[in-house]
Structure I
Amino acid sequence: MLKNIFNRQKGEAEIALLIGIACVAAWLTHLYVCFTTAKWGFLIAGAIFFPVAIIHGFGVWLGIW
């Protein structure tokens, strides 16, 4: 039974790694944009609640912000 818990589909670890790298890159994008545009309040909001920063980073990539 416990053996089945640790069995994963092929490629799950790679997908999780890619998602993690994308989130870190989006967070770094948020930092860069906030520093260059002097949006200090938004920078602090992204630091306190990191999903805000990740969503903002993805939005910058997609041209939403």
Structure II
Amino acid sequence: MDLQTVAIVLALVAPFFFGTIWGTVNAAQRDFGTLGKKAMWLFVAAIPFVGFIIYLIFGMRKGRMPPS
């Protein structure tokens, strides 16, 4: 594999990796009402490649940030 191929693969994978990390951290910080719902959204957000997109569209608005 040459350097150009590695750079293309990294450019395609990096946004999904960071999105998955962001979705998991964001779901961990939010309050979803019950522990079961929070666990479900944490699981969904941690699914590689598509989980954070599902969480961003459907789950993020269901949770609220606790008062600091």
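Just so it is clear, none of the values below were taken in a lab; they were calculated from the coordinates. The structure presented is a predicted model; accordingly, all values stated were derived computationally and were not measured.
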Ranked by relative contact order in percent (Cα under 8 Å, 6 or more apart), which of I, II sits at the highest value?
-> II
The highest value of Rg/Rh (Cα atoms, Kirkwood Rh) among the shown structures I, II is in I
Re helix-only ellipticity at 222 nm (-39500 (n - 2.57) for each DSSP H run of 4 or more, over all residues; to 500): value -20000 computed from one entry in I, II; matching entry is structure II
